[in-house]
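In what follows, structures are represented as structure tokens.
Just so it is clear, none of the values below were taken in a lab; they were calculated from the coordinates. It should be emphasised that the depicted structure is a prediction, and the values quoted were computed from it without experimental measurement. Cβ atoms are built from the backbone, for glycine too; each structure is taken alone.
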Structure P
Amino acid sequence: MKKHALMILMGMLAVLLFLGDAAGFYRLGFVQYGDAQLYDYRLRLSLPNTGDDRIVILDIDEKSLKQEGRWPWGRDKMASLMDSLFDKYAVAAVGFDVVFAEPDNSSGLSVLQALGEKQFRDVEQFHTVLNQIKPTLQYDALFAEKLKGRRVVLGYYFSNSENGMPASKSGALPAPVFSVEALRGRTVGLASWDGYGANLEELQARAASAGHFNPLVDFDGVVRRIPMLVEHGGQIYESLSLAVVRSVLDMPRLIPGFAGEQNKGYGGLEWLTVDAAQGRLTIPVDAEVSALIPYRGKRNTFRYISVTDVLHGKTDLADLRSKIVLVGTSAPGLMDMRSTPVGEVYPGVEVHANMISGILNQDVKQHPHYMLGANVVLMLLIGITLSILLPLLSPVRGMLLSLIFLSGDVGFNLVLWNYADLAMPMAGGILIILVLFALNMSFGYFVESRAKRQITGLFGQYVPGELVDEMAKRPESVSMEGDSREMTILFSDVRSFTTISEGLDPKELSQLMNEFLTPLSRVIYKQRGTIDKYMGDCIMAFWGAPLPDLDHAHHAVLAGMEMQRELDGLQPHFRARGWPEIHIGVGVNTGRVSVGNMGSEVRVAYTVMGDAVNLASRLEGITKEYGVLMLVGESTRKATPQIVYREVDAVRVKGKEQPVSIFEPCGLSGEVGQEKLDEIKLFHQALRTYRKQDWDKADMELLSLQNMYPDCKLYRVYAERVTYYRNNPPGENWDGVFTFKTK
């Protein structure tokens, strides 16, 4: 009986743990992740995989950029596009998933006006002609005039302050849909932003409306929702998708829908109503006034037409007549790609197309705020029932009961999804069932002690003893199975090791390796690192697994710097024994990698794999090219603001097309001397001059640095590059990146 009471108590505690997450008192990452994945799975299962014939995406694609030139294009071209769309193709409405934030001076009008004020001030004919052609050269005014009286919805974005800096505000916002005062006394969790990037005032004044194109990015970087309404400066603004729908329907009023009367019961905002003459449209919203995006399929489910084809009249009239046209981009270089449940690289403009289609079709899934309470009640019923019954049943009957509850919970959820359009969380209920079953099947001291012994046996060779002890205390946090997480990887390698090894007999070489690998390994352990493997004279280590480490990047960089100091202290000992001096290069990089047991049926090892690992290895390999002891990647630098860095270069390493910036750590902030800081500042100035292709000035700045620090190879490397580029200019489109052809 005591055993049953203890099991029931443990079961209840497990249930309370999940209930706290479901009620919103705290967040359990794995439950949050599970809910997200199960939502995505249900969404993908129910995809219609058909577009919407009412909506067409006018794509600023690679073809358009090649034909029309790089973005942004002149506003005269956008004015011509408006005439084509409305006069020739007779579209229903146009929404822009781009911002026209800066004036267009590409016509050369400002240059002509300057000439008129200076060189041709008294030439009457010049001013006469200038006044005649001036209206045709005012591209912003021309574009604004083409927006007037047409169903054109401009796009803009909101932003928040970062790093203590105030958020920027540019352009003109549209008229708000209503003020915060209209919601006073109601339970409304509006998203709020401090700054914005909007369109030019003269463009906004002529457009029918405008909407923000900020999605809500969930914890895992995936876009599943769009905030229909947001708050800024005490006013409430609508999303681009909602603004486009209202524009098509001749701008009907927007009515907030509340559950219950004000100050009586719940009374939260649960839907928005578009009160159009053609009929009312209802948009269900959640506690943050955001709507779940009803994705219709994978990328390119909607019809895409290149902008250049419309500009040059190569599109059939029927393809656009009476259509809702969204102007956006799928070109990777314009950086409007999103991670979504239906694709990791998904054009942002198609996200809005899905939302518009869902509003018009009235098939947006509901996730009202009261769903939180319903989920808590359901989980409580499941948890209490299983906590009481499972300890009383045999393993077979317990398994059958758990399967019945699991099937019932999943089936009920799918019924709500398919027939009531309700998106109810699933992970909490499923996890309660699985956890209670597992708890009852595996309870006992033997299982717990066995897990501890396994952890010590598996990780004792990899990690320091104190981490093994931590893992043994909470074995549930440790897994050998594959996982994807952000980690930091370190590679170190001995310079000219082949030459060193050829000068020593095998016994001395073995002693040498033991005497320098041992202290370097202790440094890694000291900084809570995991040694992956020794590869001859090379050490590979990582931080962030098997136990999570929020400061993994900081610990790795500290380890790399301390390894260099430790090796410097060994040099007198090596010289006393007649051994050559040992110098190492260290490469450190941070990124998302796969970690876990990997290998074959013959042998497996706990290790990491991924692009971030390869880049760390490449960084170690190119330290000698710059004459520096240690290099880190851009992601590591961003994660370690406590460390002073010298930017070394922007490079393309062997095997990667994407350029990366590389940095040399110089020490902790506050511990680096002023002379070193001044040296770094001078070099950064020389680096900027070098990237501007001002070879003469760069040569002078580098020569000054060489005179002050003649032993620094880095400055000689750049001086040689300057000499080469002076004779072989890299061209106007040079991005300042140096490409390595070898590892």
Structure Q
Amino acid sequence: MQALAALRVSWPWAGMRAFLSILLVPFHWAVPLRALLAAEWQRLPLWLPVAMGGGVLAYFGLREEPDPVWLWLPWPLLGLAALLARRWPLAAWAAAMAGAVALGFAVSLWHTARLPPPLDLPAKAVFVEGIVEDVDALPEGVRVTLTEARLGPDEPVLPRKLRIRLRARDTLQPMPGDRLKVRALVREPAMPAYPGAWDFQRTAFFQGLGGSGFAIGPAERLGEPEPASAFAQLRRIIEERISANIPGGAGAVASALLTGSQTAIPATDMAAMRDSGLAHLLSVSGLHIAIAMGLGFGVIRFLIALVPWLALRCDSKAVATPGALLLGLGYVLLTGAQVPMVRSFAMAALVTLGVLIGRRALSLRTLAVAAAIVMAIQPDALTGPSFQMSFAAVLVLIAGAEWSGPAMARWRAQPEWWRRPAIILIGLTLTSLLAGLATTPYGLHHFGRLQLYGIAANAVAVPLTSVLVMPAGMAALALMPFGLESWALIPMRWGVDATLLVAHAVASWPGAALTAAPIPPWGLAVTTLGMLWLCLWRQRWRLAGIPLMALGLSGAAWVTPPDVLVSSDARLIAFRTDDGILLQRSSGASSLVRESWLRSWGEEGATPLPASGELPGGVGSCTPTACTLTLAADASPILLLRPEKVRRGERAPPIQAQPFCGQAQLMVSAEPIRGRCRGSVAVDRFSVWRNGPHAIWLGADGIRVMSDREWRGVRPWVPPPPVPAWQREAAARSAGDQ
């Protein structure tokens, strides 16, 4: 009885103890977690730019614009982190992480709010007047960027820039500062190729670009030139001097290496550089600025050493370091301050400061500060391949150097003569391998391609660029004021020709560039988190980043691609089958959209739909007025409706839906469909006119349709739904009556 009484008394306490133990499980886990974080104390600040990037991505992932009150959220969180820093450092780090997320969100919101809205450009040709801000050389002709543009002499100045491609036979040679007048067709930036594709309109919004087009008449220079950017004028002069000494594709590549402009490179050379894994050489970045600043540093120290009195009385290193930094700043401005150059210069500035105060120059902290600076200046760059590939490559290279540094130092300390050249060879190979592996996920996501022989191509091209091409290019820039640039451009041409020879040779190897299904956005985010986890931590738990990267890289296997895609003008309609892609292409269809679709499906080519007859793979058949397709055994059939063929100059009668009702649950047409069928979905010319390109998924559970407007939502860079002409005319009449 006493035992039962004791059990009866202790039972509530036992239950309460069990309940409390469950509640305290997180605190039990917090003890080892706190110990791990304490061991990683010096690495915790490296995660603040990562959190800031998370805030930037959170902003761009929204479907509608947030309230401006979010601009004030970072400051109390960062203030709380400062208050907690002395007594509760881990709590302060957590508050700082939250503040960094809010800061990235707020910075993106602020940059968006300060930019003017997109332009509403006329559909017909107009006379465009404006001041030339920049001139881009093309394989045929030039392209000008106009500021203070007007769509007529009496029209107001546009708040955004326009980009016009002049006619190839135009004799006018524009320079920055010229005021031009040209008759042109100008259009707003293109919509994404499909829902979820690269957003050209967002990119143009943050670049200040309102539209682009092409001239249909000769350009005319008006009046005296206006003051223009000295660096824009210098860039144009350099391009002209290079093209005069190095004609053809080699000259275009040389210009790209020195000025950052790739628009003049022929398509064949650009494809060879891309497929061989050498395209990064064309994007001026850390390699180029390191060569430029290194040469400047060496020349300044050499000049000081030539004057014994000066060499004995000043520290040549302390003088040459700021001089090299100024040279690097000039190179950044000359090349247009592209994202890789801004990142490289930010790191170079921090390295310079470290050298001057005697601290370690190149580290992950330097990279973290550079990333925060770039995101604060240009947050939209985080979503682009340039930022992602540039920072990923440098992150992995620095982490790899930290990991292999002690072993390499021990190996270098051995007396054998052959160890030093072996270390140089191993270093070049490992650099190419690590940089290639680091950038592969981003290349798969954005371009859907794998370069298999990039290590072999880079092993030849990178030393060639570092030892011959860039030093000769820097010498040519120094000799241009004296008109002697040809002395240096001749050897530079030899190096560029050799680089192009390597690119074309490697690109011609079997399987040099493989097409693969792209990694989805969530897969890229998981891969990036795994890479950061592996590189930023020091303890063994960093190895958890490897399965994270594997999960992200396999993301394409977890995504069901759309079965049907319709472009924003309905001139392209594609169907995905087990045997490949079937494509209907109308006159004037965009080749860029077609290539984007094929990359999104991981396909090399597409089969045109026949005018009539059976379709490949037995998926259906076509007649002159319709195609019937069954893409999967468990999917309902699709009808692709076609207009009737008429003689030239006549208009085809509208497509009527009623004769086809009951034949399919989905009707697709490049022309408007009159009428609707109960129980079926119609996607026609009017659908894409209102809501942009459409993606359609078919399955046993029905049809799912996603438009670009649904995907992107209501954002400042997304144009509002178009208004029919009759509504615009009615509104104009109403305004006139008032």
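Comparing structures P, Q by distance in nm of label points 7 Å out along Cα→Cβ at positions 281 and 425, which one has the largest value? Max of distance in nm of label points 7 Å out along Cα→Cβ at positions 281 and 425: P. Can you tell which of P, Q yields -14000 when helix-only ellipticity at 222 nm (-39500 (n - 2.57) for each DSSP H run of 4 or more, over all residues; to 500) is derived from it? Attributed to the structure labelled P. When semi-axes √(5λ) of the Cα gyration tensor in Å is computed across structures P, Q, the figure 46, 42, 28 traces back to Q. Starting from the value 5.2: which structure in P, Q was distance in nm of label points 7 Å out along Cα→Cβ at positions 137 and 225 calculated from? Checking each candidate, the match is P. Identify the structure, out of P, Q, from whose coordinates distance in nm of label points 7 Å out along Cα→Cβ at positions 105 and 305 was calculated to give 3.5. That value comes from structure P. Work out the source of 0.00 here, i.e. which of P, Q gives that when FRET efficiency 1/(1 + (r/R0)^6) of positions 497 and 625 (r between Cβ atoms, R0 = 30 Å, to 0.05) is computed. It must be structure Q, since only it matches.
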